[in-house]
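Enquirer: See the structures that follow.
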Structure I
Amino acid sequence: MGSKSELKPPMPDGGWSVDIRRVEQAMILPATESNFVQNAGILEAGGQYVAEGALWRRYRPLTEEPTPAEPKEKLKGKWLWGGVLWMHFGHFLVESTGRLWPYHELEDEIEGIIFIPKRPRNKSKMVGFQTDFFDLLGIRKEIRIVSDPTEVEELIVPGQGFGLGEISNGTAPMRSMIHDHFAKDVAPDGPEKLYVSRTALRSHLGGVLGEARIEQKMRDEGYEVFYPEQHSLREQVAKYKAAKTILGLDGSAFHIAAMVGHKDQKIGMILRREDGAVGFLKMHVDSFTGVTSHKFDALLTEWVPEDKPKSNRLSYGEPDFAKLGQMLAEAGFISDSTSWVNLDEEERKTLWAESGLEYGKGYKEYFKYLRQRRRALRAEREAQKAAQGS
């Protein structure tokens, strides 16, 4: 139990990420504890660990060799290994789909797809956006979520063709499967210019201070402001297919846009955080659509939850509005940036309240930006002293 995998991280250009392994009398062992790294996965009949079934993120597996256990259920026939089922929308799209690339070729051969829950408490639960996604992908066979030790007559284990890390580019088979099968029956339906907003999300889910002001400026530029969580997945797809220009704060919505976008679109993401996941999001968009997307980093500072001191998906970015407007104008997303001006202290407090948060409570400034300002002030003082002494 807990032995380190001898495999290297899955890569988009080949290796085990594009291979398929078949395991007879496979034992599937779900996680029993809700940790970040979990002991869960697949054992062979003789007890050997099937490392190819692990979920990798960046440079390490998030699932490691589990403790053997007696099966509580035995499944006949052939089943496809789906991996770990996430309840978070973005992580589901990126980390629960990377084994599905051979499904359509194997559909007539298999009984269905097997997942294990990321959180043991969820057991066999599946939610609407998951079933909608599988439907749009054309999956018609049973999807079974295994929450107890289960023996499978034959388990087909595809390599991890997608995820977080270099594999965010997706393998060629993964990209082909999405392009050939995902949402093929959904017609484009929507405006040419789409701004994807986070303001309708719950306040603790992170964002940018003053996004409502960005929304209004985008409306003035002819954009439709779109709140994806208020629409079905099918409606979201129709909007992203129709748009010639898509702009918004970095976030999970762009994973869907990446799956249905095309090279003739202009796509831009406004950074709301320093989090390295943004780089993987851009990889996904660029690799799947053929677009070279724009990434706009105009952060003055970042406010992070007091109990999570590093940049993360719950952070609130505070943009330099003047800089952001200039960047958007130079990239052709807006025509005029003259009204984009920065905040004073009273406006900042107002924006915290608009976000449903209380200024100075529950969040603190990310130390990186504090350090940058201190260095800048120190350099300014030293320059003034040097000027006075000359």
Structure II
Amino acid sequence: MSAELERIETLKTRGALVAPGEAPGLCDAWAALCGDLLEENPFFAPEALLPALKAYASERVRLACIWSGEALIALLPVVKRRVYARLPVAYWATWTHPHCYYGAPLIRRGFEEAAFAGLYELLCEGEEGRAFVRLARLDRDRPAMKAAQSAAETERRLAYDAGAVARAMLPSGASAEATLAVHVRKKKRKELARLKKRLEEKGTLTLRLLSLADDLRQWTEDFLALEDKGWKGKAKTSLKSDGKDAAWFRETLAAMDKRAQLHFLRLDLDEKPVAMLATLISNGAAYSLKICHDPDYARYSPGVMIEIEAMRSLLTRPDFRFADSCAAPDHTMINGLWRARRVVTGLNVSGRSVSARGSLGLARLLEGARARLPKG
């Protein structure tokens, strides 16, 4: 057995820790899994995760895979960690990269209990098992979180959620105009309308949604150049500032577009972009990926304009269910437009042994004590 592929066997499932370099070999089974998911997560679809693994994965990253017969029933990128809540303890955690904003494992519908039981067995009890596993960035109210908790309870594992944040989301069911009327003050709406009119006086203002007739490569390069023109470029944090970031962005957008899972908007002034917004969509769930605007037109709020146009576009899709802003909880702009909130948290699940339960229990106590300390 190679060091790149460690396996364990359970009664009904088998698990494997697959090295990033071997991940392309999973693509057929991976694609089949994505066609029958308990909960969608476009960040872990092969079209998005393979470019991310190539760009960002270290030697400590693995894909935790659970099989039932020939069917892949669970897939989760994980990484080995050594410290939690300042406690030196070895554990596995969901692996995310700097541009990954959601962490729900890919779980085959109807195999929830077996899939999570297999993940816990693989990550906590097997040859490569650690004291606990941290499932990061799960929606507290969605199926993956509930199934993960249920499986932990069934197996009598210590489990608790920690690190919750609430970020802006857009639910379905209302028009953009109705949403704006409810959530944005009339004075602010009038101000935005005035700014749009002033911008239209500068030239021809056009909104475009990427279609088959458009050149995705050119749009992608336009985005990279526009983002680099602003403060991120000056701070050397733009995607274009780092070759691996730019390569990840190009490859991800190209792959997601082939699967019709890319919603790419641009606001042009005289055929030159003043704002662009790339969003990933899976099964009607939209995740904002990247936004940028031209700093020369910042006074006209082009970023707000394109977010409003994205609302209009998404809310008219027949398959639309919700949009996750993927923004920081204190993001003033998006919080002023989207008033609904999505609670994203982590779930810590222990191994079965007394020592594993003790390690996670101590981590929980330390976490709770730190949370009670006065801020500032």
Structure III
Amino acid sequence: MIKGCQNECTAGGCSGETGKHTADSFKASDLIITPATTFKEKPDPSGLVFGTVFTDNMLTIEWSLASGWEKPYIKPLENLSLHPASSSLHYALELFEGMKAYRGVDGKIRLFRPTLNMERMARSAKRVTLPHFDQNELLECIRKLVEVEKEWVPYSTTASLYIRPTLIGTEPSLGVKTPTKALLYVILSPVGPYFASGSFNPISLWADPKYVRAWKGGTGDCKLGVNYGSSVYAQQEALELGCQQVLWLYGEDHQITEVGTMNLFLYWINEDGENELTTPPLDGIILPGVTRQSILDLACSWGEFKVSERYITMSDLTAALEEDRVKEMFGAGTACVVCPISKILYKGKHLHIPTMENGPQLTTRFLNKLSDIQLDESCKILFLPLKYISVF
């Protein structure tokens, strides 16, 4: 069948009188807005629990192989109606993104580096054979949704509006194949600190090679629910052992990869006696985080110490700890921004990470600089305007 035609067509011709072309992407200019007429009470920003409160409206866009993308809608938040055989429910043909809208000290609302989220979402969609979309059109639809829900963006420097774009296969079929139907939707949630202990208290990690988050040739570099759901069991075991997160290891040499759902950074004196900030390279098992890239960009712009993407093993870390070369270790991600690490449980031993004893100067500096950029337009000069910040 020729792509874009609803008739039974082949390369030899079309069986119908006319061929109907599918829409390669939806258009923000076609957006239909029918917002909620009843409104929920907005919570106190100081008491928010991550991801449990949702705004009044959502964005939905349907797709089918036969018709392509339909018009986008902003409408009241509602439950989804899915066939019980939907491919996303059985074979995890789905993906999601995570980004935030911030209310600046000047009252303006900002999206932080949203184009990077759109690029990553498109890569994830390709990996699980979900439909292509125009990244700029989706970003404009999201911007309009946030504009409709602008009063849900907390008037707070410690809270924000979390944006969750999601794309799922909805074809009612038990066949393991590329779906012929899909749904893209976006929901919003006002959020406070990601961790219950607070936004900047250190966390403890459990490192055990018996659990692996991702592997070469897999999907670890995509933001897919399957990568997160499979980590919950290990996370529960970490909690039972008195640790808050899992330090994911890879390979026989126990390479350090990620922390829970965050990218990992190590600030130390390396083997050559240099002050170095390092993070694992993007080799297919590491998620290319927006905060990760922002930290690398900031650190490189300062030019004060070596910045690298390199493999670090647990033996490298333990040797550095014994030689008093470790300064700080922290996780980084959209949900928490940065999170200091104080302890690692590895092979039955507790390794003390001296992050807090060292300030933590660098971790705090990254938190403050990123927060300034997200909340204060005057700090846009630290990054290229518009490429990093979307203001409205």
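Enquirer: When distance in nm of label points 7 Å out along Cα→Cβ at positions 77 and 245 is calculated, the result is 2.6; to which of the structures I, II, III does this value belong?
Expert: Working: I: 5.1; II: 1.7; III: 2.6.
Comparing all candidates, it corresponds to III.
Enquirer: In addition: When distance in nm of label points 7 Å out along Cα→Cβ at positions 45 and 301 is calculated for each of the structures I, II, III, which structure yields the highest value?
Expert: Details: I: 6.4; II: 3.2; III: 2.3.
Structure I gives the largest value of distance in nm of label points 7 Å out along Cα→Cβ at positions 45 and 301 among I, II, III.
Enquirer: While we're on this one: When volume of the Cα convex hull per residue in Å³, for residues 37-156 alone is calculated, the result is 107; to which of the structures I, II, III does this value belong? Before the final figure, lay out each step's value.
Expert: Working: I: 107; II: 121; III: 139.
That value comes from structure I.
Enquirer: Another question, if that's okay. To test your reading of the models, identify which of I, II, III gives -8500 for helix-only ellipticity at 222 nm (-39500 (n - 2.57) for each DSSP H run of 4 or more, over all residues; to 500) when calculated.
Expert: Numbers: I: -8500; II: -11000; III: -6500.
Derived from the structure labelled I.
Enquirer: Figure out for me which of the structures I, II, III the number 4.6 belongs to, where distance in nm of label points 7 Å out along Cα→Cβ at positions 237 and 341 was derived from the coordinates.
Expert: I
Bear in mind these aren't lab numbers, they're just calculated from the coordinates by the rules spelled out. Just so it is clear, the model here is predicted, and its values are computed rather than measured. Cβ atoms are built from the backbone, for glycine too; each structure is taken alone.
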